[in-house]
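Got some structures for you, see below.
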Structure I
């Protein structure tokens with residue numbers, strides 16, 4: 001039995017499945033291929049994979065349904081494969097619990113990078129102190145420093161940064177951030193989120209990559225991602 005981390009791969013196109021098996025093998029993973037929703041759920045229950053890569057369109061359902069059902073009992077990273085132009089479906093999938101998406105056709109390096117970033121994110125959630133370049137976020141003491149110098153954040157700014165940083169590499173939708181930081185009543189107030197993101201960037205980002213650099217990436221029309 002292989003000791004490589006197992007990744008559930010769900011797609012009804014055999015060519016895509018073969019390509020994903022090779023890409024994952026070369027990156028040090030083992031693929032668990034499935035052609036549909038029910039087969040994928042069975043494999044996930046038996047093998048407890050480290051993550052899942054799911055196509056949006058499946059013969060016995062869709063990736064959104066599969067993601068929702070997986071989220072009933074597992075917190076593994078879930079990446080969605082989607083075609084260009086399926087923006088609304090991507091947003092619905094993220095709302096259903098997907099962690100990220102990769103647009104077809106995809107490059108092997110991008111896919112592996114997204115997968116590894118989301119696997120790191122699951123480990124980051126347990127960290128007491130999160131570091132990214134010169135930035136340090138002490139979650140227990142609620143202290144933020146850049147190159148050893150403390151940066152003053154408002155309570156809301158700290159909670160926003162904490163939410164982004166503990167989900168390092170994961171794309172968080174506008175609605176998810178707003179609901180987590182401000183509550184469901186603000187879930188549609190993207191102007192509030194944009195204003196706080198702008199303030200946070202001014203305080204923690206610098207033009208010098210060695211001193212912090214760009215840490216919050218905008219995913220146009222969808223949300224934000226903390227990178228390092």
Structure II
């Protein structure tokens with residue numbers, strides 16, 4: 001039976017095009033800012049690592065927020081992470097980054113303009129039939145205004161995928177301070193400035209990725225409604241009005 005989603009969450013044509021094009025090497029996503037003659041092109045898709053989500057409950061959020069660190073250090077309650085309302089089958093999934101390049105010059109110096117266009121959690125290899133914004137468990141769709149997007153914030157421009165059931169243990173290394181300064185984290189350094197933190201007691205992982213000021217979560221659904229991919233963008237693509 002064909003799945004029918006909520007029109008208020010459905011990606012509009014621009015967003016749907018971007019979500020597909022961002023993971024198609026050679027596609028042009030636009031042009032360099034202030035230079036319409038230089039294209040921004042998808043240069044490749046990089047598999048960063050694999051992540052274990054044993055609970056089937058996924059958090060997509062910043063691994064820490066500056067205004068809450070002091071509360072955590074004092075054993076005080078902190079706000080809940082942005083856990084997605086959708087559930088995925090417990091398992092291990094690929095994390096991929098779509099890279100773009102748009103060379104530019106700044107004060108006489110040349111830069112390659114390499115940036116992350118989007119980050120993807122691959123749930124299955126089934127084709128995506130429709131894209132929609134991913135709701136958090138605390139999001140109220142009735143409050144979504146025309147043109148608005150549900151998104152998460154990131155004080156340090158870092159987001160993450162993480163198993164919700166192991167969230168406290170997985171994020172503890174990001175909140176470790178001595179004399180007010182962060183201590184080196186016990187994490188695995190990955191390509192693309194990413195990190196991986198593991199909790200072997202729960203067989204769960206957290207993987208960070210670049211997220212300029214946060215991001216919008218998109219669910220790629222198959223014709224039957226199953227989630228085939230979860231993609232995070234900086235919010236440039238618009239939601240369907």
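Every read-out reported here was derived from the displayed coordinates using simple, explicitly stated rules and does not represent laboratory data. Everything quoted here is computed from the prediction, not taken from an experiment. Cβ atoms are built from the backbone, for glycine too; each structure is taken alone.
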The value -0.79, -1.11, -1.21 for log10 I(q)/I(0) by the Debye sum over Cα atoms at q = 0.13, 0.16, 0.17 Å⁻¹, derived from one of I, II, belongs to structure I
With relative contact order in percent (Cα under 8 Å, 6 or more apart) computed for every candidate in I, II, 13 is reproduced by structure I
Computing distance in nm of label points 7 Å out along Cα→Cβ at positions 132 and 156 for each of I, II, the value 2.0 comes from structure I
Matching -2000 (helix-only ellipticity at 222 nm (-39500 (n - 2.57) for each DSSP H run of 4 or more, over all residues; to 500), computed) against labels I, II points to structure II
When distance in nm of label points 7 Å out along Cα→Cβ at positions 36 and 76 is calculated for structures I, II, the one with the largest value is II
Calculated from one of I, II, distance in nm of label points 7 Å out along Cα→Cβ at positions 44 and 188 reads 3.0, and the structure in question is I
